[in-house]
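Asks: Structures incoming, each one as structure tokens.
Read the figures in this text as sums done on the coordinates, not as results from a lab. Computed from a prediction, not measured in an experiment: that's the story for all the values here. Cβ atoms are built from the backbone, for glycine too; each structure is taken alone.
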Structure I
Amino acid sequence: MKTRNAVVVGGGLGGLAAGVRLRAAGWQVTICEAGPTFGGKMNTWSKDGFTFDTGPSLITMPWVFRDTFAAAGARLEDHVELIPLDPICEYRFDDGMRFDYGSQLPDWLATLRKIAPGDVDGFFAFLNLGARLFEVSEATFFRRSPFEAPAPGEWRALRHVPLRHGWGNYRKAVEHFFQSPYLRQLYSRYPTYVGSSPYLSPATLAVIPYIEYAFGGYAVRGGLYGIVEGLLSIAREKGVELRSSTRVARILTSGAKANGVELENGERIAADVVIVNGDAEFTQGLLGKPVPPPRSRSMSGFVQLFGLRQPLKGIREHTVCFSADYQREFSQIFHHQRFPDDPTVYVNAPGNGTTLFVMANAPGVGDASAVWTDSMAASARQRVFDRLGLAGFPDFRGDVVVSDTWTPARIESSYLTPGGSIYGSDSHGWRNAFLRPSNRNPDVSGLYHVGGTTHPGGGTPTVLMSAAIVARQIGARQIGARKP
């Protein structure tokens, strides 16, 4: 049988996952990564003995990770140790209210009865809405692109579609189920997991808080980059050709079929299929076609990394310090396209508390390098520390021995994400939320898309789902091509 060759453009999480799946199925696979390291936005930064994850800081749906490793003939547990988080996060509010949020029902019910006893029934009803949305998503949306025909039996999942509260505006749905301002702000946070505003997103994103609550949140011992390292180890063992610092200049086609790539140095790599693991906006440029106007972009982030001379005591591994006016914050990000005056600040303090990942949401629009000047970064930094101080977070600035700042401009240049947008398009409205760029390119045969900017969307589990979808589509395509 003729050897089948695949080239993956971009060695992020999705590209690596697709690559090892195809290699396990007998394909020869080459992964070309423009940067010096693999992992894309799931990466690391190190200095003077401190090492930081620069991307995601917790995962959900652990079975998706196990499935990815199993598809490559490996065990997740042989490469990565998942650590359940309990509590998942501490929330701090502008008026001084604080509480832990976890997925242990007795503990959370005790907290609910203290802070919002009238919302206990609403919590269970909201959870039920998310459960029904999950049943539908798990059987359909998470398995295949929207325009693919459902597999036999998948139509049965539609019986779980909620007819009320699952179709309108996300924030309005939250307000229906909760009266407490604290719970409204807490549960309004979840659309930010896909870079979007709760005031503009569809209520179907209620599946996100359900997934986190029902299945828990997990850290990875040693950092989430361990997932990337595990996939790299498998790729090397299986014979995947891994080429870092290798930028693809264009996708080669013959007629309307992709047949390889050309690198910046002029080298050509022939392939039966090409998989692009990068922002979907760049694909047209790689095909030598005009790049379409950008869709409305998801948020970026203003990230600061701090290495401390001594552990920071009395804090959770994950802390969110909410702004005083959540609606104003998102209006400034999405309508005024500027960093908010009073940002909500997320702090991740993994391990022994000597490394801090501090992030605030920022707009992912325009020419990020023009907006994020040194003075803009300094102003944003001050606003972040103002919010931490108002939330009663310990002032650790005197103990900082190592620091680094990631603005949207740096994210844009490092990961080739227009505007520094982390998730590609936002999830505002039905089209953006459910009709993201297809995994199979509609115009060029043999060209596929994987990663957070394509279907089914951003987030580490969904990126891995996109790799599974692409691998299945490629397999189905090859089987179909051999039929008499």
Structure II
Amino acid sequence: MFDDRSRQFKNQYVDLAPVDLSLYQPFVGKDAMDRLKWLAAPLEHKIWSNVNSTFVGGGVAEMLQSIIPFARALGIDCRWFVIEGTQEFFNVTKKFHNLLQGIRQPITIEEIFHAYLDTLTENTKRAKVVAHFITVHDPQPAAMIMSGMLYGHTIWRCHIDTSQASRRIWRFLLPYVNQYSGAVFTAAEFIKENLQTPAYEISPSIDPLRAKNKEYSREEALGHLSDLFHKAGIDPDRPLIVAISRYDIHKNQKGIIRSFKLLKENLKNRSPLLIMLGNTATDDPEGAAMFDFVREEAEGDPDIHLFLNVENNDVVVGSLMRLADCFVHIATREGFGLVVSEAMWQGTPVIGSYVGGIKKQIMHGNTGFLVNPNDYEAVAAHMKTLVEDKAQRMSMGKNAKEFVREHFLLPVMMKKEFELMRYYLEIDNKTPEFRINELTYNEIKQALYGRSIWPFTSDELKKKLESIWEDMQRPE
């Protein structure tokens, strides 16, 4: 049951201070930062609200912990709302997540209408989000759009790989998604049928100022990990294979263990170690059970070390990535996978699966290797290459770091965020270059009612409407 406090957003205005923007200049250069300041200038004092389901755990929460201070440093009134839910709510939204990523499992009408919709109704009874621009993240709060409590240009941002989404869950969410002013996906192939609102492609990013992304020396990393390694009996001079992610069926941790066991059979003289680390999140009720599931696969192998919710997590993660001979992330479904860019930023080549957002980050043979997530022999072979060939490992690691610098650091993503805000607030009339779908039903409807924001000329509109009319006249 909800108490009075839970009828409002648990965190209505998260207290995150503006960051010193000059700290980003060494990573992306003065020109890039000047461009961001120019883009943000007309947005000063505008309200940009973000809504999600958890303050800690998972990539979305991590990104928002950096987005909010960055935007505030540029004078934007950036706010962060976190919905509150029961265990039932998070159980059903985890099913949403699984179904959107193509995992077949049962879901009932009662779960959808009681655990999901009723929870959102309770969250919005006494709370309103009034902003010039509102970004609602992922399925958990998506249906809030129908509550009449979101006032402003609203964008739904999907961080999930929906390329193989269950048709029934997509059909349930679609009427809500189509009420938004636009939708943001990590990759163009994630768009599903019958989307009636403009769609945009924006990749997530990592923040180079976070502790996990600081550029540690080997000596610094060893110092940070000395207690953990001592307690676990880990010898840092042995080859280290590292995998870090939530313990989740899609992350394929069992596949990593099976690949590592194949590696050991073919690399007996080097005696490698596998270190796997993950955290639980408040909106992921399956994490602890998955950890036990993965531990069973390890079968007590002394060369496999599993960790859950370690202290000083960010420093431990960054240090492990710095020391790793290779990083492995062979997820079967992945919206993006920030851990890939995080490892590459530490100068470590990554073996990743050719799925979702992972393939946007890895240039095969240049910054790492792309594989079929179930081809354990290929994964083991690439592990062996990176462990044995130091020159190739160093070269690929250097390339990986520079690729992240160019494409996946926070200021790069914020440029697109500001361009999208400027477009919807009618500061710019040109459609953002990262628009990824054609003319939509919602835009035609708005244009016919004289909406001023319009990405097509009158002649283009006329041709589009004539084409639609001709299609309607054709016999079935």
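Asks: Starting from the value 20.6: which structure in I, II was mean count of other Cβ atoms within 10 Å over residues 29-36 calculated from?
Replies: Clearly, the read-out refers to I.
Asks: Taking 165 as the value of volume of the Cα convex hull per residue in Å³ derived from one of the structures shown (I, II), identify that structure.
Replies: II
Asks: Here helix-only ellipticity at 222 nm (-39500 (n - 2.57) for each DSSP H run of 4 or more, over all residues; to 500) has been calculated and equals -12500, so which of I, II was it run on?
Replies: Structure II accounts for this read-out.
Asks: Here relative contact order in percent (Cα under 8 Å, 6 or more apart) has been calculated and equals 15, so which of I, II was it run on?
Replies: The correct label is II.
Asks: Same structure again: Give the label, chosen from I, II, of the structure having the highest value of Cα Rg over 2.2 N^0.38 Å, for residues 237-412 alone.
Replies: Going through I, II one by one, Cα Rg over 2.2 N^0.38 Å, for residues 237-412 alone is largest in I.
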